[in-house]
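Structures are listed in the sections that come next.
No value in this document is a laboratory result; all are computed from the given coordinates. Computed from a prediction, not measured in an experiment: that's the story for all the values here. Cβ atoms are built from the backbone, for glycine too; each structure is taken alone.
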Structure P
Amino acid sequence: MPAQNTATRYGSVAKTLHWLTALLILSNIALGLIAEDWAHDITAQDSTALAQVATLFSMHKTIGVTVFFVALARIAWALTQPKPGLPNGERRGEAFLAALVHWALYGALVIVPLSGWVHHAAQTGFAPIWWPFGQTLPYVPQSVAWSGAAVAVHWLSTKILIAALVLHIAGALKHHLIDRDDTLRRMLPGGAEAAPSARQPGHGGPVAAALALWLGVLGWGVAGTAAEAPQLAQAQGGAGEWQVQDGQLAITVQQFGSAVQGQFANWQADIAFDPDTGTGDVTVTIAIPSLTLGSVTDQALGPDYFDAAQFETARFEAEIAQADGTDRAYAATGTLTLKGESVPVTLPFDLEITDGVARMEGGLTLDRRDFGIGTQMTDPAQLGFQVEVAVSLTAERASAN
């Protein structure tokens, strides 16, 4: 069979790309539905089921990325080839609908997987992509706004994809069973041809309609996310002599081999520190419900993990002194109380003070098991035991105000 298209039949390349795309899309829709259904039925205690659901979602995401690249190849090939004409092009309404569905499908083949990929890249979390390019995308920041817009577009564009597929299949069956022409047969293996009618529809109208449809979908996703006020990270200065102006309290955990990053949006630091002696004390109060942790935020705040409903705050009380034997200049040594457990911890940090403005940056590693977080997750390959904590802040001395 020739590789190239003609005016009456499709070549082997077009047929291969068509059926490969169909196989990937239909299997991925099924995978996504099964994974969603299973996810509603499992509990956090069932680590085996959780791992199975994560595998399904990873497979779904990876196939989605594959669809994206296959779709680009298919579209690029189609743009270089003649398109076999319709055998009933004189039926203007039917021909317009066929062309509209055709172009809507092309848009869906790009937008559906790309929006899913952007959502994954913008908000790390559950189920990594099995793909050599990693979990991020160029020019896509780790952002709740980006993630929200992408998931909205993905949700709606998936519905459009399914509707277009149903119409596409229905049209093919109509040609085969009712019109009894060779439209479907010429896409099957073999060399079947279908003579086009003398009159063929133009593509300007259907292309414009499909473009308007997809611009509307993208605009809806972005506008819907912008309407929701984002939760911005903010550190608050307490009653101490140093008033925190801004800062970040972030955590990173490993889930199924992928780093999941998050942060606490609301926390307060009461700081007393004497630059001359290099000593002082600090009390940090953290609002646990303000945590965002990628796509697993809801699970992280649930009773099996942080249990934010019962333990609304965590508290770190420590003495500050110059550090010995570390690569940091200072250390805050004290007790972290989290989820009802008080554990001795040391936070090494660097500090720079210029004109009454202090800039601090430090971090430490905690073991989630010390605080009874995720105790049912006993396999570190599923959820790592270590939690990396990173903190940075800028503070001004109160007496300078």
Structure Q
Amino acid sequence: MSAEVENEECEYTDLFLEMAVDPAAPWERYQALVERGVVEKGEGKVLMASRAAVEAACRNPKVFAIDEAGLFMGNVRSFKPQGIDPPLQTKYRKILDPLFSPKKMDLLEADVAARVNQFIDAFIDRGECNFTEEFAIPFPSSVFLTIMGLPYDDLDLLLRFKDDILRPGSSQGELLTDPQERLQFQLNTGQEIYAYYEALLDERQISPQDDILTHLLHAEIDGDRLTREDILDVCFHFLLAGLDTVTDNLTCFFAFLVQHPDYRLQLIENPAIIPSAVEELLRWESVVPAGMRRATEDVEVLGCPIKAGTAVSLGWAPSNFDPAQFPDPLEVRFDRQPNRHFAFGAGVHRCLGSHLARRELRVTLREWHRRIPEYSLKPGSKLEYQSLMRSVENLMLVWPTG
């Protein structure tokens, strides 16, 4: 299994890198890929970049199926629900979707706002902060831990788990490049994650709480309780999704705003546009570049024949720059309507936590610009964009005080 996973990981990494040669400014590259529609990357690999191609694949999960090996991240079974296909995937979504519904997120509004302000309180009088380390990482993580019912004191441990899965070796100060070493490192970290959740679930069996862990222990599919393995597979997926994507979006959003003060001024002068601004920044930054699938049978998409077994990358990021869907796609417009971007994916595997992510991003833009309207990049610092999952490391911001 390890050699198979290793080979497929390389396939998908190649496809990811094809989309973001320059992670600081990938937009023209995206448009060039869109113009090509469906891009063959040698035998056994295809990148879908146009909106029409990506939508066609999303509408047909039977033919363009989730590839279990392509989603390997130290897990020993498929992630649930994102790592499985209908009809079983649909049953898990029925259990999990209500936990992240818009109505549920409405109930979190006050708590999310309080957390944003709590983190701002810690550095506002200082007149500067490492936005990535002091806000973008801990704020959404604290929200996630509360919803899940995880101890806040475990945040550093959980962030280490997440980083060592997504960026193997990073906790030791050096990213691993050898595929087999990366694989083993992820497997070892994965076992730590399973053990961590096992212990917490044992505690919840004895002392139930009002949290997702307790809910999962009592959830049923067709009258049957979820097995312990089912719950661990859900929790493993939540850990990776809940501790990374909002952080990445926040760093990219504020990197954009610090470079474009005219857009920042729009948010200050008219906070009512923040919801639409969030949608446009989600489209523009597109921190998750693609979704990975594998063709289960021979098929043709937009005139391109795709053989069974082909690794297929659904280009969420390039499709967000398709002029067929977005007039003037290389212009940022906070009033863009409609804005049917694919920042959260599309189809049956659309991001489970999209409503939570939107709430966190909207509240952050509102509260931050209410309290710190004027800010800039700290003199001497640089914007360091990361590839694959787009993000900005050590985003150093400064603002006037007094």
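Match the computed value -15500 of helix-only ellipticity at 222 nm (-39500 (n - 2.57) for each DSSP H run of 4 or more, over all residues; to 500) to one of the structures P, Q, and report its label.
Working: P: -13500; Q: -15500.
Structure of origin is Q.
One of P, Q was used to compute Kirkwood radius over Cα pairs in Å, and the result was 22.0. Which label is that? Before the final figure, lay out the partial values.
Numbers: P: 24.9; Q: 22.0.
Clearly, the read-out refers to Q.
With distance in nm of label points 7 Å out along Cα→Cβ at positions 80 and 312 coming out at 2.6, pick the structure among P, Q it was computed from. Provide the component values of the computation, followed by the final result.
Numbers: P: 6.4; Q: 2.6.
The value was obtained from structure Q.
Comparing relative contact order in percent (Cα under 8 Å, 6 or more apart) across structures P, Q, which is largest?
On the way: P: 14; Q: 28.
Max of relative contact order in percent (Cα under 8 Å, 6 or more apart): Q.
When FRET efficiency 1/(1 + (r/R0)^6) of positions 280 and 368 (r between Cβ atoms, R0 = 35 Å, to 0.05) is compared over structures P, Q, which one is greatest? Walk me through the numbers on the way to the answer.
On the way: P: 0.75; Q: 1.00.
Once FRET efficiency 1/(1 + (r/R0)^6) of positions 280 and 368 (r between Cβ atoms, R0 = 35 Å, to 0.05) is tallied for P, Q, the winner is Q.
By the measure FRET efficiency 1/(1 + (r/R0)^6) of positions 304 and 336 (r between Cβ atoms, R0 = 30 Å, to 0.05), tell me the structure among P, Q with the highest figure. Walk me through the numbers before you get to the answer.
Values: P: 0.90; Q: 0.50.
Sorting by FRET efficiency 1/(1 + (r/R0)^6) of positions 304 and 336 (r between Cβ atoms, R0 = 30 Å, to 0.05) in descending order puts P first.
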